[in-house]
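What follows is a set of structures for review.
Every read-out reported here was derived from the displayed coordinates using simple, explicitly stated rules and does not represent laboratory data. Keep in mind it's a predicted model, so treat the numbers as computed, not measured. Cβ atoms are built from the backbone, for glycine too; each structure is taken alone.
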Structure I
Amino acid sequence: MAFAYIIYNKCFFIFQFRLCRVGAGLFVLFLKGVTMPLLFTPEWLDELKSRCDIIDIISRYMALKRNGREWVGCCPFHHEKTPSFFVYPESQSYYCFGCKASGDVIQFISKYENIGFVEAVERLANMANMPMPELKDTDAQEISRKKQERTQILGALKDAARYYFKNLYTDNSQAAAARAYLEKRQISRESIVRFGIGCSLNYDGLLNYLREKGYSLEILRKAGLASTVDGRTFDPYGRRLIFPLINKDGDVIGFSARLLDSRDNTAKYKNTTATPVFNKSEVVFGINLLKKLREQQRAAGSQLDGLENIIVVEGQIDVITMHQFGFTNTVAGLGTALTPMHARKLKQFSDNIILLLDGDEAGRKATMRGIDVLRSQGLNVRVARLPNGKDPDEFLHTYGADALNKLLDEATEGIKYKIDVLAEQFDLNEPSGRARFVHESLVVIKALDSQSEQEAYLPIVHRYSTIPIDKLRMDLNSIDDNAKPYYEREEELTTIQEPVRAEHKDGYILADMFILASVLYSKNYAHDVDIGGLYFTDAGLAQAYDYINLARTSGHVPNVSGLYSYMEVDKSTPLLQETVRYEFLPDPCPELTMRSCILKNKERAVRLEKDKAQTQCAVASDKEIRNAKMQEVIDLTRKLEDIRREIDKVNIEYSARRSAVHKRKTKED
């Protein structure tokens with residue numbers, strides 16, 4: 001289907017639409033607005049998109065897996081645990097069932113890169129080696145004017161960078177101070193050239209220079225190169241050391257300027273304010289050199305699509321020092337926490353990130369948050385741990401490149417790093433410290449995308465705490481899905497109180513609630529099921545079970561109304577109150593779920609008997625009693641194994657039947 005693009009109120013935009021999938025891939029396009037002159041003809045846009053397969057283009061930005069006729073992946077526009085982002089080759093479109101993002105390949109590039117429609121079309125045209133059409137009508141001329149303005153802004157920034165760079169080696173006291181600072185930080189002449197480092201000598205020299213080159217004051221203001229206070233216009237980076245900020249295409253888009261005179265009562269670092277070409281939260285310092293490194297590796301015959309990994313540090317000086325010591329795959333944010341946009345930009349060059357942030361408490365928290373942001377965009381994250389109080393610049397100058405290489409080789413996988421840090425914060429020899437460590441670790445694990453991934457980290461918590469994995473698993477089920485890890489909360493770990501536990505809903509409790517709710521709501525699969533001899537640990541659930549048995553024995557059908565007549569439900573336990581309001585989820589095989597829950601209930605009862613027998617055996621002083629209890633433990637262990645085998649059989653049957661139902665529905669669709 002062709003998509004119409006219009007110009008409205010002198011600003012070009014794409015009509016918003018909703019893609020509604022019907023039958024075998026029919027999409028309905030809902031347009032709103034009025035007909036206006038076209039910037040690009042539908043025929044030209046169709047030709048452009050026909051040359052660019054949407055699967056190929058989107059796969060450059062994110063991982064996709066085939067799912068029948070569609071492709072699916074985790075949405076790059078919002079954090080999600082299970083993939084809900086679908087790409088449809090037949091219609092060359094995408095749709096996210098989570099955040100509702102939708103569109104074609106042009107809209108994907110525009111949204112992912114955070115750029116305008118025209119720039120997205122240009123990038124796609126470059127990918128397809130397709131020339132752009134001439135812009136002719138009045139509205140197109142407005143677009144052309146804005147594009148020309150952008151070109152002027154970038155030109156002014158480039159000339160400003162050259163001006164600052166030339167200043168550094170002039171015979172001037174301010175330049176001498178800048179050179180002295182760079183020498184003190186052991187930044188080489190090669191690095192000064194490589195990163196284009198310069199300095200501002202005063203507050204008016206830059207403006208005079210750029211005005212002489214023909215730039216208007218309006219353009220200089222829009223570029224962030226001129227500020228006006230009390231009627232005076234000046235260089236906002238006056239008398240500072242200058243670090244140009246360069247995008248991946250090699251354009252200077254802004255500056256980060258460091259104060260040289262400590263007596264000056266202003267901020268140490270000053271960055272370019274938001275401009276048409278600069279957004280602080282998106283800037284990756286050194287990304288242009290990443291692109292250059294990738295091109296060098298490809299020219300040398302590398303078979304990798306991207307770099308083996310990228311090292312992320314905190315500041316510009318750290319990046320520069322890392323490059324001096326040979327770690328040319330190093331970048332940094334711009335004094336801000338890592339953002340999803342940073343992650344997307346990095347993902348264009350590698351799927352593997354090593355965080356090498358400062359070793360103090362602030363650095364640890366920044367690392368924790370950075371792990372979450374990077375993982376949310378599908379990146380693999382490891383953490384190299386610096387000694388406390390050290391940053392990469394200090395570490396390299398003290399210990400050298402070999403020592404840092406060793407740290408990088410020993411980098412810890414991101415989630416394991418979080419658990420390791422937590423283990424260091426608590427006294428694991430004390431029960432209270434161990435309990436707090438377990439709780440905080442399980443909050444971290446609970447946020448992971450899948451149950452299998454969660455299971456992979458429980459053994460690490462077990463090794464630190466010695467608490468059995470099955471008990472950790474039970475506690476994990478009770479953690480609130482929305483619980484925040486400690487580094488997202490206000491309090492420090494040292495002031496964290498013992499966690500206030502909600503009603504403990506482990507797998508056994510959930511099974512109990514399902515059994516009782518199924519009977520109370522007279523579900524078909526629960527009518528003739530034998531639920532005799534079950535054991536309930538919650539007092540309210542135990543009372544409800546007594547009522548069900550009494551009703552059945554009396555020849556009545558147990559139900560919620562009868563339960564309310566039998567007992568004061570509203571004054572009973574929260575678990576019972578939740579059970580009488582039970583929300584049944586769609587289930588293709590509820591009778592198997594019922595069988596599994598009954599087996600879980602019996603499993604718990606046997607496990608508790610076994611635990612009791614083990615305790616009695618351990619404290620028994622009489623040999624005969626101890627031997628009898630030991631035999632009881634052995635018998636209960638065998639019984640427990642039999643029940644677990646039955647549970648496994650039910651689970652296997654459930655999976656097979658669910659798969660058959662899914663296949664049948666797929667054929668019917």
Structure II
Amino acid sequence: MRLVRIGVGAVSVKVGDFTGNAARLRVVIEHAREEGVHLLVTPELGISGYSLEDRVFWPDIARHSWATLMELAEACAGISVFVGLPVRLDSMMYNAAAFLHDGRVLGLILKKYLPTYSIFYEMRNWSPWPGGVAEIDGVPAGDLVFRLPYGVVSAEICEDLWSAHSPAWARVAAGAEIICNPSASPFTPRKNEERKRLILGAASSLKAAYAYANLLGCDNSRLVFDGGGFIATPDSIVAEGPVLSWAPWTLAQGVVNLDDIARLRAENTTWRVSISDREEAEDTVEVDASEGTFKPAPLASFVAWLPKSFYWLEPKADDDPADRCLDELYEALALGLRDYFEKVGAFQRFLVALSGGRDSALCLLLAVKAAKGLKGGAEAGHYADHVSAAYLPNEAYSSDATQEAARSLAEELGVPFQVVGIEAEARLALDSAAALAGGEDQVTPLTRQNLQARVRGNMMLNWANSVGGLLLVTSNLSEAGVGYTTTGGDNEGGYSPINNVPKTLVSRLLDYIARRDGIQSLRKVLDIPPSAELAPNQTDEGDLMPYVVLDDLLYLYAKRRLSLADCWRVACLRHPEHDREQLRRWTADFGKRFAFNQWKRDQHPVSLKVMDLDLDPKTGFRFPVTQSIEYELDELAEAKLF
């Protein structure tokens with residue numbers, strides 16, 4: 001992984017104080033280098049101060065700024081830094097962001113869009129860069145991208161971001177993977193939230209890492225700058241600096257994986273088409289400084305900012321909107337199920353095989369909510385006429401606890417419920433399997449488990465035929481990912497409402513609904529360890545691995561496209577409670593199960609897509625049915641953590 005540590009510095013400067021401003025910039029640069037920062041962004045016109053007004057017309061301003069830049073360049077050994085200064089070309093004054101790399105000035109990015117509204121009068125003092133590349137004091141200036149040992153970097157300056165024709169697009173089309181923005185954006189209430197939305201939007205549409213640094217304090221007399229700063233990826237904010245700090249400078253830093261940027265671009269056809277249509281990229285020049293070595297940021301630094309769960313937001317405070325996300329997910333699942341039921345028009349009721357476990361419990365909750373919404377909710381009082389549930393035990397393995405949990409939930413929800421044993425049918429199925437296999441001793445333990453699931457699936461399908469029922473398949477995303485389902489058994493039915501919801505999120509959602517709606521019987525469901533109950537003392541996590549590990553591996557491998565070796569490395573740091581070699585074995589087992597069970601995913605019933613990670617081949621996941629992953633398993637077996 002190309003793990004690049006980016007820093008954004010907010011610096012308090014004073015107009016015309018070249019010595020003082022340089023001293024503060026030098027401190028920030030030195031501190032960033034000590035922290036292992038590869039790329040540092042400092043504010044717009046940090047060398048001279050932003051609020052120059054007509055002082056910019058004095059020739060000594062550009063001259064002193066350039067001399068200061070040369071001194072700062074010497075302080076940038078082993079680090080890349082954007083610093084801001086005014087530059088003169090012929091009779092024009094330009095607002096520039098100089099790129100310093102390993103002690104040299106590689107080039108100057110020049111500001112294109114100059115605000116002349118509200119408090120801004122930039123067109124009075126500055127010239128907008130028209131495009132292309134020129135030379136200033138022997139240094140290329142204009143539309144540039146910089147190729148470094150770890151990737152391609154470029155910048156735009158403050159207002160350029162706010163323009164509908166941001167020059168970042170041309171620079172991304174020319175290869176830039178990181179866009180930096182040295183800015184001097186003055187404070188107004190809620191302004192920083194607006195910046196955050198804009199930066200996240202830019203990172204998402206550009207499919208780039210975006211680093212934004214803002215000026216801090218009062219540099220002249222009338223404007224106060226609130227500092228802050230952001231580092232964003234297309235998915236999220238990686239780091240955020242403090243606003244309105246009273247310190248002379250602040251530094252926020254975060255690690256981004258540029259391989260993830262490359263993956264997003266390769267996968268997104270809209271991005272590829274938009275980039276191919278941008279002719280202005282032809283005016284952009286690449287400065288090649290790719291020689292040299294690159295030592296990636298520590299993996300632990302990258303893992304540290306990853307969310308606790310890849311599938312939901314963890315609340316940061318009591319009023320955090322994390323629960324709102326769970327509300328929205330629940331509503332979306334129920335709405336999709338209701339619409340499918342009504343718009344197909346062939347069904348009279350929802351049927352759920354309640355096992356006493358979490359997946360079937362969530363499916364029953366969704367069926368009840370969907371039934372209450374039929375015909376726009378006009379017949380909500382008769383919802384029980386449209387939902388039925390059954391518990392199909394095998395006395396050899398089914399527990400009293402799961403039957404009680406299933407019964408209690410159905411009763412609390414007011415849903416018709418019945419118990420129908422499968423012992424006789426399972427015995428017949430075993431006898432038939434033995435006859436075909438050449439004796440009961442030839443029937444494998446896995447077959448003995450699966451035939452029970454197939455008996456249940458057959459019984460439920462027959463029931464659905466008899467009553468015009470929509471049989472809900474209760475498999476979740478985690479099970480689908482590793483093929484922990486029985487073909488012709490628990491993956492048989494008419495609709496699979498939670499096939500796109502991972503097991504950890506199923507549990508989280510049930511816990512939330514239990515608290516929100518006061519459904520006491522859900523506690524009985526949640527108290528039982530997940531189990532298919534097809535063999536003595538069987539548990540799902542015993543067959544597989546802890547679901548929290550499985551769901552992480554599923555996301556890292558199928559969504560982030562990490563190698564199995566890198567999945568293991570990340571898992572070791574996210575789950576230090578587990579032995580590293582055990583995690584390696586789990587990762588190998590996951591990889592084999594995932595690769596070898598696409599044939600099952602190809603046959604899965606219609607399911608609802610609600611998550612970014614989607615394994616349904618009908619809605620966008622194209623994965624070979626026949627393939628080899630031996631090279632990945634070999635790499636995993638030999639992988640070192642650091």
Structure III
Amino acid sequence: MNKKQAKERIEELRKQVEYHAKKYYDEDKPEISDFEYDMLMVELRNLENQYPELKSKDSLTQKVGGHVKEGFQKVTHEVPLQSLQDVFSIEEVEDFDKRMQEKAKENNIEEAKYVVETKIDGLSAALEYKQGKFVRGATRGNGLVGEDVTNNLKTIKTIPKEIKDKIDITVRGEVFISKSDFEKMNQEREENEEELFANARNAAAGSLRQLDSKITSKRPLDIYIFNVQKIEGKEFNSHYEELEYLNDLGFNVNPVRIYCKNIEEVKKAIEEIGEMRETLTFGIDGAVVKIDNLKFREILGTTAKTPRWAVAYKYPPEKKETILKDIICQVGRTGVITPMAILEPVKVAGSTVSKTTLHNEDFIKQKELKIGDTVVIQKAGDVIPEIVEVKKEKRTGKEKDFEMPKVCPVCGAPAVREEGEAAIRCTGIECPAKLFRNLVHFVSREAMNIDGLGENIISQFLDKGLIKDISDIYKLTFEDIASLKKNGQKFAQNLIDSINKSKENDLYRLITALGIRHVGAKASKLLARKYKTIDNLMEASFEDLSMINDIGPIVANSIREFFVQDQTIDLINKLKELGVNTKSLEEDVDDNRFEGKTFVLTGSLEDFTRGEASNIIEKYGGKTSGTVSKKTDYVLAGEEAGSKLTKAQSLGVTIISEEEFKNMIK
């Protein structure tokens with residue numbers, strides 16, 4: 001490669017690493033694996049070393065990635081939070097040791113000794129204590145300036161609010177989410193049809209960098225402290241002693257720290273950590289080799305980006321070949337049908353893998369997977385096994401194509417894939433796999449509003465076999481409910497009253513409760529207003545439905561497909577027999593004074609709840625929206641109206657008071 005070609009490749013690589021660094025550090029949504037990113041950086045660093053005149057201060061080889069997120073206060077780190085120089089072979093670790101030993105001799109220092117620690121896969125943060133009390137915490141950011149995330153860090157139980165000694169100290173640690181907690185989080189997100197986290201590191205980073213600390217408090221964040229950045233009134237000679245002192249103060253210190261007298265012990269420590277990767281409760285992306293002598297560290301100094309006294313050894317991702325024996329489909333609690341690979345058991349990164357998710361139909365097609373294929377498995381982030389490659393050259397001709405099912409493998413209801421979606425879903429309302437989620441939705445506040453029937457109680461009814469489908473809610477007896485709690489008579493009576501009260505709900509609540517795809521509370525009100533009874537709605541044609549404003553062909557098709565199913569018809573008949581109202585209770589109003597008008601409600605109203613005001617607007621043919629835009633006709637502003645009022649003023653949208661609204665509906 002000549003200089004011209006090298007320059008072009010360097011420019012191309014810089015663009016790639018900048019893009020992927022932004023995805024990783026700023027957006028917490030990586031598009032490539034850590035290993036792939038590392039290889040891009042290695043190639044860039046090697047080219048820059050080969051052609052030093054092409055080096056640039058703006059290159060990510062010379063600075064720390066990451067920027068301060070808008071909405072956070074900036075914190076300037078008194079001691080920079082640098083990144084580490086990555087190495088990918090034991091030979092490179094030996095080269096590092098040779099440099100350290102030479103420098104030690106030059107400076108009349110005894111043989112260089114080391115501490116080897118796990119490189120925790122998380123987000124780096126600095127914690128500042130004044131007189132022993134936690135006063136401020138910040139992310140690394142670009143190493144020099146980070147984000148003030150004090151309130152978010154206070155939600156982490158393993159961060160002491162006060163330490164034993166009343167000293168001024170700043171420590172550095174890694175915020176992370178354990179392997180088991182990460183798996184639970186992603187399982188819950190999958191059940192709730194939320195986007196899955198790519199890995200535990202990005203889940204931790206995204207959780208810590210929330211503008212609302214209430215969200216952070218719900219995430220299972222933890223931290224391990226691994227360094228003293230600054231300390232007043234105390235001096236240490238050894239990093240290992242420093243870590244022991246931090247432990248005594250009450251910090252949650254990195255549990256894997258191995259003191260090594262020479263390079264042979266360092267290599268052994270790296271091997272030991274590699275072997276324990278699978279049994280560690282937290283994810284790691286390497287082993288850090290640090291000089292133990294703190295005065296020697298000062299002599300060695302740092303570059304703009306990395307300390308010269310440490311390197312991070314990155315373990316190569318372990319890959320194994322195995323046979324894809326079969327593909328089966330599982331139905332999640334939201335009805336998503338997920339293909340699962342059944343594999344010839346193979347040991348990868350310390351554990352035996354016999355199955356893994358294939359995500360969806362597109363993933364199978366993209367990988368060109370066939371049953372019987374030889375496939376390559378690796379573990380993503382040391383946690384989740386995944387198929388990364390198909391060995392097509394090993395095909396014998398006996399391999400079989402796989403097709404996603406047309407009906408649900410659990411209940412037999414139609415399985416559909418809607419335009420623009422990757423997932424295939426079961427559409428059956430009585431599907432046992434979906435029952436828990438369907439029940440939770442059915443009783444929710446905006447649906448049938450059955451107070452007291454929460455997720456925990458529903459789970460108990462399911463475990464006892466007292467509920468086998470939605471209609472069984474209305475068959476529950478006083479004794480059934482009272483049996484769930486000690487002295488549960490009062491609870492039982494309140495729940496019975498709430499269940500009976502829900503039978504009298506308006507039709508729109510029942511339509512909402514049925515959980516028809518794409519049909520929320522607003523669409524349910526439109527449908528109840530137009531068709532008056534559930535029977536009329538069940539008989540409505542696709543053409544008729546698609547002509548309704550704000551319904552359209554996609555929603556119309558979803559409604560039609562839902563109501564032609566035997567499961568739906570069976571449930572509706574059961575609900576009727578049990579006394580659940582299936583008719584609209586709203587009086588007919590032949591008045592469309594708000595037709596074509598969009599209202600936004602903001603602030604608190606004196607004589608109406610927002611729900612009541614919305615119902616009135618919709619009854620007269622209008623629409624309500626949660627956001628102000630140029631298409632908004634009116635903003636109904638109550639007391640303490642906030643940003644929506646400000647935006648309406650800036651856009652010139654008509655703003656009306658509650659009194660003016662009353663005059664409009666007289």
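Structures I, II, III were shown, and distance in nm of label points 7 Å out along Cα→Cβ at positions 236 and 452 at 5.0 was computed from I.
Distance in nm of label points 7 Å out along Cα→Cβ at positions 188 and 524 computed as 2.4: which structure among I, II, III? Here the read-out was taken from III. Which structure, out of I, II, III, was distance in nm of label points 7 Å out along Cα→Cβ at positions 52 and 76 derived from, given a value of 1.2? Value 1.2 for distance in nm of label points 7 Å out along Cα→Cβ at positions 52 and 76 corresponds to I out of I, II, III. Can you say which of I, II, III returns 24.1, 84 when Rg and Dmax of the Cα atoms in Å, for residues 172-515 alone is computed? It was calculated from structure I. In this comparison of I, II, III, the computed figure -12500 for helix-only ellipticity at 222 nm (-39500 (n - 2.57) for each DSSP H run of 4 or more, over all residues; to 500) is attributed to II. Can you tell which of I, II, III yields 229 when volume of the Cα convex hull per residue in Å³ is derived from it? Computed on structure III.
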